[in-house]
Structure I
Amino acid sequence: MMAGSLLWAVDVYGRVFSLSAARGRWRRAADIVLELKRVTGSQQCCWGIGCDHQVYLHVYPSQVPIRHQEETYENQ
């Protein structure tokens, strides 16, 4: 499924839904416990702000591996 063909929505209870152009119907996100206030999406990922004020990120599957560089300094 192409990530660009999804429309993301949040209802008044914080449940997240996606609308696929291919399927033509709303589908609830897999995580039933998670409640979000806001959600936004791009071609590579979607992210949202939870009711617990944490940031949640969902990265779509791809052929390119995710690389994360972390730097640590002394006395940090």
Structure II
Amino acid sequence: MAKKKNVFLNFINSGKQYLLDVRSELKKVMWPTKQQVIISTQIVLIFTFFFSMYVGLWDGGLAFLLSRIYAGIAR
């Protein structure tokens, strides 16, 4: 029974040590400023918009082209 209790305490202590280490490492992180986050978000949204337009135009164009080809074959 003592061995089971010892295993449980080791588990608790190792978990506690892990959380302390995580907290210590997070204090070392250089977090971005609010302005940096806003600018990065805007860049990602603009890029996503233009990329989706590019893919959408290609998809629509190819779908139109294939429908014309299939319509010609079906005659």
Structure III
Amino acid sequence: MRLLISLLKLLFFEIPRIMFGIAKLFRIKNKGERMFKKVLREEGLPEDVIQELYGSFAIKIRKLIYWRQLEYEH
């Protein structure tokens, strides 16, 4: 019975809390990227320069997920 209660708590409380936390991180990342582009546009930079800077400074989620593997490949 305790195992069942623990599994239900995990399923209905902990897993959604973790998933909403991950969604919050993505939302913050996307907002930062939009603001970065907006500031560059307000400074009057050409669109190709904005795209180049965005590509250089954007956070790559795949690199964050696999940072250990990338670290050992070099």
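What follows is calculated from the coordinates using simple rules that are stated; it is not laboratory data. What you see is a predicted model, and the numbers here were worked out from it, not measured in a lab. Cβ atoms are built from the backbone, for glycine too; each structure is taken alone.
Worth pointing out:
- Among I, II, III, which structure scores highest (criterion: distance in nm of label points 7 Å out along Cα→Cβ at positions 24 and 64): II
- Which of I, II, III yields -33000 [helix-only ellipticity at 222 nm (-39500 (n - 2.57) for each DSSP H run of 4 or more, over all residues; to 500), calculated]: II
- Computing semi-axes √(5λ) of the Cα gyration tensor in Å across structures I, II, III gives 39, 19, 5 for structure III.
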